[in-house]
Structure I
Amino acid sequence: MAFQLQAYVSSISNGAVFLQVSSLADTFANPQNNNYVVGPLNNVIAVAGFGTNLTRVRFSSPSLAGILLPDIYPLRTASLTAGTQDNLLWWGGGGPTLKQTEQLSAFCIQSNAGAQVEYVFVWLADSAPQPVNQAGFAASGDFYTVRFTGTTTVTSNAWSVCPLTSEQNLPVGTYTVIGARAKSATGVAFRLGVASYAYRPGGLCCTDDLCAGPVIQRFGGMGPWLSFTNVQVLQADFLCSAGDTAQTVDVDLFYRSA
């Protein structure tokens, strides 16, 4: 199973009518008409929306339009620290399946007095996620949570690639990421990857040390994210609402010695 986090970001005016939020262009997405073009990862497993005065989020695609357009709740209207819910709608294997090469659109309504930037996220997988059986992994390896840090100056409202450094020397072997908690002062979302891996799994970001992050993002709840060896550089893509220069990622890992 492989999955990836895709983002939509736009400043939209206030009102009572759904307005389009544009898909972010990056190495893994080439938007058409400001929409995300669906690839091999075409199973929607989770969705989320964030904006200070965000009131509604809706997704649309040609295949969804033939049935019912999904409305998304709950919505995140403050930092994760201030929220009392995970603010991530987890569908797992029960979400819609999209058609490859069709365009997936995101729309929002917000109630601010003027224009405001809104964020929408969709997690796409190639199959239904299978939560990690930690006992099964433990038969051939060991489980740890390890802190990685970065010092990249990020660009606001765009994915910024941030190389990460482990605070501990990683022993020789292979590591499978099964969850993560990421923190950045203005962070909204994050993704993890290595140069040899084609996808970028990720989740919602914390903004201070009091934030636990969505429970489903930790300890195998979403299934395996990716694997890497001790000589590969783990990197993060951070999506932040403003520029900052420090990133922290606590990564849940299964370790297998060489």
Structure II
Amino acid sequence: MNKLGIRAHDIGKLSASDLAKEVSNIGFDGVQLVFQKALQTDVDFNHLEEVKNAFTKPFIMMLGAYFNPVHPDQNEVEKGILKFEEHLKIAKRLNCLYVGTETGSYQGSPWTYHPKNHTYEGMHEAISVFKRLVETAEKHDAYVAIEGAYQHVAYSPERLKLMIDHINSPRLKVTVDLFNYLNPYNYQDRMEIFEKALKLFDQKIVIFHLKDYIYEDGKLIQVGLGQGLMDYKTIIKRIKETHPNAYLIFEGVTGDDIKTSYQYIKTLLEKDV
């Protein structure tokens, strides 16, 4: 059965042990952990005992080491690569398989749309970075989880599949965030895009990010799961059919929406396919 997780800093910024207790009390199996956003104290990568002991149950589903691989400032790119590689080196010590990031934007910061993002030049620049990352992953028995988004270089499932084929590594896996592929012009095609992702990425998919949204004043606004336009009855049914071992991670679900969203998705998971 699929295991449920949450992006840890959507719970709050706490000590490792307190954060793990909060997550466990709600019922989640695991977390997506971004050290600097979720933990009150800096993590010493040479002394990981506190984090490892706290996150046995719930466990660490993915370490978030998000950086912009096509940032216009090459110094920023290199800093991001080195940070990501450090996470790959420690992942196994924390009993974590995956370290995740997105494909970035030439806008720099924030990672919003830039025309060059949707070019082949941008794609190949990102590919060169991910080729380096998967080589590091191979050395440390870890996996890179790559995630597409409409405003970024991998702006569609088709573009991300092309990148994956070029990189051609068993150490590269996929996080599917359906909401990230949507915009005010294609949001009504969400299930077609979802099915396309399932088909193109197949067993490369190891994580699904769960989000929901409404369309208001020309914008997509995130809401609690089950409160918006996403057809989660069908989505969860399809995930159970095609990827029964994938991690389902809430992202951007906060406050009172966390518990109601958990109960909603948990109920859908427990229903017969």
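Where a number appears in this text, it was derived from the coordinates with a stated rule and is not lab data. Please read all numbers here as calculations on a predicted model, not as lab measurements. Cβ atoms are built from the backbone, for glycine too; each structure is taken alone.
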Between I, II, which one scores greatest on relative contact order in percent (Cα under 8 Å, 6 or more apart)? I
Origin of the value 1.0, where distance in nm of label points 7 Å out along Cα→Cβ at positions 30 and 62 was derived from one of I, II: II
If you rank structures I, II by FRET efficiency 1/(1 + (r/R0)^6) of positions 110 and 158 (r between Cβ atoms, R0 = 25 Å, to 0.05), the highest one is I
Structure from which -0.44, -0.91, -0.98, -1.18 was derived, log10 I(q)/I(0) by the Debye sum over Cα atoms at q = 0.13, 0.20, 0.21, 0.24 Å⁻¹, for residues 6-93 alone, options I, II: II
With helix-only ellipticity at 222 nm (-39500 (n - 2.57) for each DSSP H run of 4 or more, over all residues; to 500) coming out at -500, pick the structure among I, II it was computed from. I
Of the structures I, II, the one that 2.3 was derived from, the read-out being distance in nm of label points 7 Å out along Cα→Cβ at positions 22 and 150: I
